[in-house]
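Each reported figure results from applying straightforward, stated rules to the coordinates on display, with no laboratory input. A quick note: this is a predicted structure, and the numbers were derived from the prediction, not measured. Cβ atoms are built from the backbone, for glycine too; each structure is taken alone.
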Structure 1
Amino acid sequence: MNSARHGNALTATITGILDQRKVKPTVGALPPNVRLDGDTVLITGANSGLGFGIAKDVARRGASRIILACRSGIPEAGEAISREAGNANVEMRRVDLADLRSVHALADSLRDDGVTIDRAIFNAGVMPARDAATKQGFELMFGVNFLANACLTLRLLEDGVIPNRSLAREPRDAARPPRIVYVASDAHRSGHPLDFDRFGEYRHYGIKDGMKQYGHSKLALVTFAQALASKLVVDGKPEVEVFSMCPGAVNSNISRDAPAFLKPLLSWVMGRFFASPEKAAEPVLYLARADEMNGRTGVYVHIRTEKAPADQALDPACQAQLWEATRALLDRVRSEV
């Protein structure tokens, strides 16, 4: 892994700026006339930043039901999106991804309400300045950026909220393959490697080495996406199309937990050099809707360029270990809550 590019906040910021300038696009933006009429779309972390930009685009394209799963901004964010996009089909559901009980409660409500999701965009994430714990005692970035996403994904698939035959308790087909998009980070190449003897163990960190833990959480997420994609293929065709991507440097509130003395500088740098949430949302929407991605799965995109993820994420043995270790963690937690 190339640890220098994302080894700390400074090198990660420089890398983000340089990546924006040298990207060679292979993934475009959806034309304005491409619609989402008839679709139900779930977006996590849509109350601000990139998620807000994604949700506005989804709403403008006429999605019939837009479910924003957020911890805060309820109902103000949903009302703003509905008003700006001219789409009244926006609803908000509360979820705290730092508490797996809350994740299960969200999944229960979607199942019990008979929701069928056509496109799920897992966008929410955190990057605190120093270590903190989730409600169940996991390190916060591992718990939110990876484990909560895995938990919610599996519940939606097992409950048939995302139609499928491979993992659902009551298998059913969709008219067309649903799609799952995970917003990850190219920092997954620079994080602590996956160590299944210590998988899920609490890791202490501060400002100096927080990026490595952030990268570790995103490596777990990208590896999970690759494992999930392979499990949702039937007769050589994906029944659910699974993608992961890095949006690049985005002028969002991901740095809200940065030290106070750094915030003015970060705000200036992000406003001047980072992509706006609306611009960064374009490749996310492309993966979620573009006809050019029909029949494809397990694709990783960095900003607008399709590329291979880190070696561990591509290793079938590592994918299998991560799958089993993740299920074990989630089963243990569920038996306790």
Structure 2
Amino acid sequence: MQRIRVGFIGLGHNGLAHIAAHSRSPLSEVVAVCDYSPEKTAAAAEKFGAPRQYHDYSILERDDIDAISIHTPDHLHAEPFVLALEAGKHVFVEKPMGNSIEDLNRMVDAAKRHPRQKTMVGHILRFNPVFARVKQLVQEGALGDLFYMECDYVHNLRFQGDAPRFDPNIGMNWYLEKEIPMVGGGGHPFDLLKWFAGEPAVEVTGFSNRKAFPQMVNDDCQVCLFRFASGAIAKVAVSYGCVAPYAFLNNLIVYGTKGTVNRNTICLKAHPEAYRALRVEPPSGHPYEPEVEDFLTAIIENRPTLIDAFDGANSAAAVIRGAQAASEGKPLPIPRYER
């Protein structure tokens, strides 16, 4: 059985979760880990048996690494992504793909220059079986033409401002200084709605405030309306300082001309009074294993990943423009990335 030899850059929560998923997969071999922090690399190497540790991008010089998995802070995704492609590696990068349009342009250009390498962006909610079932219903035509959708990222994340989260290796708590809630959090639900719509959004407007989590540089509450070329409209709300648990199934509502999905129930036009369960159980945590398996099997089978660089860039561009629209108080067009 072919095994993909993988190196990991960034050893925060998601980085370690991905290493754990790779270590459980018969298709993967954990070859090396990389982080600014020697303590993090030593702990990860010991826990997962990684034979090599790095603290800079010299990890990319290794000939025995087939793929790189990037889990750096959001604003530091672009450089390792581009360098890894130039080094001949397949690349997985955590969402959001980038924190700025400039970063996305660099990353997409690199993907175009290196079409033989597989790219994947970590929009993990697509691997949630409930959301995958909704996508199936849309593809089957069960909901008809979609005309309005809602999906939120409502999550009490104020603990991210705690003093121990200051990172001396980069001289900041990047979460407070660089995190853009509509991008880092809203990228999750927006990507789902774009996936259901089957097309990128073309225009966005929005509003925001910074009342609940004022320690953040960027507004912690952001709400955007997106318009698709088909005429469908989508709303995404993000709150990082709410006094509330994580919103169940991201408050998903999908309205179509033949039916509606409300979280994990469905109502069809033929039976407008009867809501029925989707009969799909949501996972207890993030479905890292199927996400990792899609990346690995795409490499082995030489097929596209579920979310390649162009798809991921279209999701990121929309929420980046959304945050900008909220800040500037005016609607903005959304750039579109083509393969």
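Per-structure values
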{"item": "Value 17.9, calculated as mean count of other Cβ atoms within 10 Å over residues 104-111, assigned to which of 1, 2", "result": "1"}
{"item": "Identity of the structure behind 17.1 (criterion: mean projected area of the Cα convex hull in nm², calculated), options 1, 2", "result": "2"}
{"item": "For 0.40 (FRET efficiency 1/(1 + (r/R0)^6) of positions 64 and 312 (r between Cβ atoms, R0 = 25 Å, to 0.05), calculated) the corresponding structure among 1, 2", "result": "2"}
{"item": "Answer label among 1, 2 for the case where distance in nm of label points 7 Å out along Cα→Cβ at positions 32 and 168, calculated from the coordinates, equals 2.6", "result": "2"}
{"item": "Structure responsible for -10000, with helix-only ellipticity at 222 nm (-39500 (n - 2.57) for each DSSP H run of 4 or more, over all residues; to 500) calculated and labels 1, 2 on offer", "result": "2"}
{"item": "Among 1, 2, which structure scores highest (criterion: FRET efficiency 1/(1 + (r/R0)^6) of positions 48 and 208 (r between Cβ atoms, R0 = 41 Å, to 0.05))", "result": "1"}
{"item": "semi-axes √(5λ) of the Cα gyration tensor in Å, for residues 176-327 alone derived as 26, 22, 18 - corresponding label from 1, 2", "result": "2"}
{"item": "Of the structures 1, 2, the one that 15.2, 49 was derived from, the read-out being Rg and Dmax of the Cα atoms in Å, for residues 120-231 alone", "result": "1"}
